1. Thinking only about FRET efficiency 1/(1 + (r/R0)^6) of positions 149 and 237 (r between Cβ atoms, R0 = 35 Å, to 0.05), which of I, II has the largest value?
2. Figure out for me which of the structures I, II the number 25 belongs to, where relative contact order in percent (Cα under 8 Å, 6 or more apart) was derived from the coordinates.
3. Determine which structure produced the value 18.3 for mean projected area of the Cα convex hull in nm², calculated from the coordinates; the candidates are I, II.
4. Supply the structure label, taken from I, II, corresponding to helix-only ellipticity at 222 nm (-39500 (n - 2.57) for each DSSP H run of 4 or more, over all residues; to 500) with the calculated value -8000.
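A short reminder: the numbers here are calculations on the coordinates, not readings from a lab. Predicted model, so just to flag it, every value in this text is computed and none were measured. Cβ atoms are built from the backbone, for glycine too; each structure is taken alone.
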Structure I
Amino acid sequence: MNVIETKNLSFTYGVNTPFEITAVDDVSISVEEGEFLGVMGHTGSGKSTLIQMLNGLIKPTSGQILLNGGDIWEHPKEIRKVRFQVGMVFQYPEYQLFEETVIKDIMFGPKNMGLSDEEARRRAMEAVRFVELPEDLLEKSPFDLSGGEKRRAAIAGVIAMDPEVLILDEPTAGLDPRGRDVLLTQIQQYHKERENTVLFVSHSMEDIARIADRILVMNKGKEAMLDSTHEVFRRTEELKKMGLRVPQITEIMQKLHERGYPVDDGTLTMDEALRQLIPYMKRREENR
């Protein structure tokens, strides 16, 4: 079942001005309920405009966005409800923190939905558990937290609204390798437990390869690819022409495959590569 569907979706900035430019051009895609969809494309590809339309932040110039079969703009005065169902975590979400304490910030979204203080706090604490934010930080000012802690607090604030669809726009940007790994693991765990739909926008091919079921590739405002993660990254030359690249380990395994080694040219992670290479090396050693 599709949770989100777009039909001939387009958006043009600066209509009827000298600066008119079409950012999204006639895009028709379907996002399945419960899937983890990676979204990638070079700067200016239209991916940011697209996800903001899915969240109802931008109204399409033409076309439709269907959420569970209903046009999200059918009742414009109720578009706020869509944003509770399709939660958005913007790039550098820590800049959105504003409340006196961390717990109040995380509770803000649920309370804005009209929930009681008790229910808002329950949801907030559940979100705190997902992002593994230490509880001794909850009564502190958000501005006293470290960069990584602020990022987790901001993400918890969106998770606390329990959206049916969670959109994450470059959530690992600016984090060190350890912080990135921790956050990716938490996002994966969140998806596994909640079984909701996640759209993950990133410039990091390694991050997308690690966690996405399928990938949407945007190029010049259009849908260039929408396929399984393995199949997208097999199309190396097409990606390179769009200014994108495959994960480094995938490129290495593709070169080994081209030279006759018995490896999968769609390998995405180091763990997958080791599972193929270690037995091969052992067999070679035994046959010497």
Structure II
Amino acid sequence: MTKILGIIGGSGLYEIDGIKNEQWISIESGYGQPSDDVLVGEVDGLKVVFLPRHGRNHNVAPSKINYRANIDVMKRAGVTDLISISACGSFREKMAPRDFVVVDQFIDRTFAREKTFFDENLVAHVSVAHPTCGGLSDLIMKATENMDLNVHRGGTYLAMEGPQFSTLAESLLYRSWGCDVIGMTNMPEAKLAREAEMCYVTVAMVTDYDSWHPEHGEVDITEIRKTLGQNSDNARTLIRKLVPLLKADAARHPCVQGCDHALEHALLTDGKNIDPAVKAKLSAIAGRVFK
């Protein structure tokens, strides 16, 4: 099986180390405009597709991101394995600024976003009990083994609506729930990637301690900017080291966790009763199960 690595991220990742034959291309989606064009190229012979989550000018707020269009264009670009690289706050002393967390669970507290591809005269229920891919997480952890980086395997990501940061009371509440990190962008992204049958992993880059920590106080955007620079350097190194591992793992098919067959028994509406226009709109996401 041909692997194509997709990366959704932000500032500092546009210049991927070792990328060749790169070009920005526009991909149309039936779900409207994605955050930006996608950067397509090759790293050591592996096709890589990058999408800036907030746009190249960082002008798309978390609640205004068209998550459905973003995932749809990545799927149309052929992406099989999708890494979401995101800045986050930490609820754990041990998960310090500049650490990376390979997230495996989410609590979704967003409320102003479209969260499914299946809302137009058809019904599908996809399991997100395990929303990230264990196999891809294994490769990411292996890629970080020789990096000068503190990486935590596993963690629960609290997705908040934003764009404001948490109140102290909210921060203490989420910490009491057992959440490990907090961010504004990985939901419904993870759910939609699951519906699109892609192996998906969030690599959360810690920038701050949110507002719960008695010695650090409220979130300081100036300090966050400083930390983002180093985090972005580490993220680019991670991608470069991941590529040969993903190439070597190309024979893994199907995904041992079933990410690439998440829709196998999810569709409840009989295909004969689905409008052809809806099928066309969903051709990249669910074309496999419509056949």
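1. Working: I: 0.25; II: 1.00.
Checked I, II; max of FRET efficiency 1/(1 + (r/R0)^6) of positions 149 and 237 (r between Cβ atoms, R0 = 35 Å, to 0.05) sits with II.
2. Numbers: I: 21; II: 25.
Attributed to the structure labelled II.
3. On the way: I: 18.3; II: 14.6.
The read-out was computed on structure I.
4. Numbers: I: -12500; II: -8000.
Going through each structure in turn, the value belongs to II.
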